[in-house]
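What follows is a set of structures for review.
Every number in this text was worked out from the coordinates using simple rules, so none of it is lab data. Keep in mind it's a predicted model, so treat the numbers as computed, not measured. Cβ atoms are built from the backbone, for glycine too; each structure is taken alone.
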Structure I
Amino acid sequence: MMTPALELPSPSQWGWRKKPGGGWSINWTTLPEASKACRELLRCGCKNACKGRCKCQKAALQCTGLCQCSGQCSA
């Protein structure tokens, strides 16, 4: 009985990397960590006056509409 030879795509096209010594290892992602890449999604919990505790200002960012202060924090 003859078995057909399947033409399968290379694992390198589906998130795997060829190891130098042979075999394959998974390449989970090439994207940077979300917390570092999306710093603008940082939000503070300041209600009125920050008093120097604002997360946004510590990260050298301006407060946005995501913040509890609605962007009203001041240095």
Structure II
Amino acid sequence: MPETQPNNPLHGKTLEAILNELVAFYGWKRLGDQVPIRCFTDNPSIKSSLTFLRKTHWARQKVEDLYLNMRR
């Protein structure tokens, strides 16, 4: 039986889904202002951003924190 995590709002959310929601809500410009990393500010795309975020823990943490703040 799969383990549930009722107190984890990120449970079941993929990084791609989180990023798509952030881009839809903020747009690339504002997202780059909120989390100033080049994959958001210089020729942004979902694919390049996912590649960077999967390799860079601190950037992924900032994106997840921004997502949680957006959901409040």
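Going by relative contact order in percent (Cα under 8 Å, 6 or more apart), which of structures I, II comes out largest?
Between I, II, the highest calculated value is found for II.
Work out the source of -1500 here, i.e. which of I, II gives that when helix-only ellipticity at 222 nm (-39500 (n - 2.57) for each DSSP H run of 4 or more, over all residues; to 500) is computed.
On the way: I: -1500; II: -21000.
Going through each structure in turn, the value belongs to I.
Figure out for me which of the structures I, II the number 161 belongs to, where volume of the Cα convex hull per residue in Å³ was derived from the coordinates.
Working: I: 161; II: 97.
For volume of the Cα convex hull per residue in Å³, the value 161 is produced by structure I.
Computing distance in nm of label points 7 Å out along Cα→Cβ at positions 20 and 44 gives 1.7 for which of I, II?
Numbers: I: 4.8; II: 1.7.
Answer by label: II.
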